[in-house]
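Scrolling down, you'll hit the structures one after another.
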Structure 1
Amino acid sequence: MLELKNISYHVDDEKGRTDILNDISITIPDKRLVVFTGPNGGGKTTLAKTIMGLVRQNEGTILWNGQDVTELGITERSRLGISYGFQQPPRFKGIRVKDLLNIAAGEPLPKAKACAYLTQVGLCANDYLNREVDTSLSGGEVKRIEIATILARQPKLMILDEPEAGIDLWSFARLTETFEEIHAQQDCTMIIISHQERIISLADEIVVIEKGRIGQRGSVKEVFPSIIGESTGACKAAYGDKEKK
């Protein structure tokens, strides 16, 4: 179980203090699929990075399975089963895809097992195992390879920041199937940052984060209609309600 208690984060610069997260508290039970969504700049990615330890909050406590991990670094949290997928994954010139999978798994993987992880994210394994993770790969390819390495690590908490970014329609469909399969296996807790309806529809719970706070939270049936209504209202305000003309 993941527990966030009174998480706040701010930055100071020459213009003064900017509050990014404002006293966020939330409990996420084990084996749930939770989608963080909301307006751009609302604090979703910062909150996710705080859970991983990539950002250190100014106030608040983080508990993972009852253990206080607030002061632990990224490596220690990773060893406890927490993994993170970046919106824009890094590239590693000179390192092959199979090397990354082996590192993630903590041991040399049989070819069949390494291929299975790549297949799960919609990649033809034989075309990728020996390729370097460099600029010859597209952004979508690197994204899918990163998710494959997370699967190879077999985490207990998987955090994914907009996994759909840069991925083509066919690969995206396969990726959502992968998320469904992982969730059905009930092996880990998943937090996915997304604006995509297809991913949001998979959630056990939607958490809307806006202006550094939790605006809404609940099931898809409870929350999604209001999200659609708000976005439609914003469009009408910006462009005018043509139906009235």
Structure 2
Amino acid sequence: MKRKFLCGLLAAASLCLPVRAARPVGLQVDGELLETPSYVEEGITYAPLRDLLEALGDWNIWWDGSSARAVSEDASLSAEPDGNRLTINGERYACVVDVVEGRTYVPLRLTAEALGAEVRWDPWLGGAAVTSPGAEHDAMDYYWLSRIIHAESGGEALEGQIAVGNVVLNRVASEDFPDSIPEVIFDDEHGVQFEPVSNGTVKDEPTELSREAARRALSGENTGGDALYFFAPALSQGSWIDASRTYRQTIGCHRFYQ
């Protein structure tokens, strides 16, 4: 339901964004997808200022008649559409500042990095991922790990969900698999590795329990041992895994193999 709602927002946004060559894209901060879409124009991602700042922390934000202004405990910002100028902690930047349907949009990378955040382009999201200063985990890793855990084991207890996360992380550490969490999840070199990638459920909103499992797995908690594979006998025969991999344990409805 939430994904359908987001698609509706994106479609609506495409009608009210600047008419030059902009296209709406998603933006997530620390694993949370913002409801207001961002947009890309001439290779630059523009983010809704209020939504971005509120996702990054505790900001007081207001419009003073000619510019958007914001202050937090240790930072200040002003965005001036008429002068196409952004000022962050006293440092001035010449850039496009847009106002669309009453919302102020600013260059994402410039703004976020000036505030100490990290910005990465996420090709699987088709948008940007922002990791806030002091965040416990990389936003893109956490975003996709929590979603694959939810899609594969959302009905399991915490122990079983952490174990699914362990499998993904074990693959990242293995020379036989890609080197990052999203690449492991979306790996299709020898066929799609995870069914939720095929049926699209990997993009569903995770539960708080699945988010907790992802955080614990990323922090080093391990209930899955050295397992690289798993399957649910009630849903799959798992013939290849049974025949070629070493069985380790069963947790909930999943059997885990090295």
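FYI, it's all coordinate maths here, none of it is from the lab. As the structure is a prediction and not an experimental result, all values here were calculated from the model. Cβ atoms are built from the backbone, for glycine too; each structure is taken alone.
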Note to self: Quick check on the output: 3.0 is distance in nm of label points 7 Å out along Cα→Cβ at positions 149 and 205, derived from one of 1, 2. Which one produced it?
What the structure shows: 1
Checklist line | Value 42, 24, 22, calculated as Cα extents along the principal axes in Å, for residues 69-132 alone, assigned to which of 1, 2 | finding: 1
Notebook entry, point to check: Of structures 1, 2, which gives 19.0 when mean count of other Cβ atoms within 10 Å over residues 101-108 is computed from the coordinates?
Noted result: 2
Item checked: Winner on distance in nm of label points 7 Å out along Cα→Cβ at positions 141 and 157 once structures 1, 2 are ranked, highest first -> 1
Note to self: Matching task: 31, 24, 18 is the computed value of semi-axes √(5λ) of the Cα gyration tensor in Å. Pick the structure from 1, 2.
What the structure shows: 1
Item checked: Structure (1, 2) behind the derived value 26 of relative contact order in percent (Cα under 8 Å, 6 or more apart) -> 1
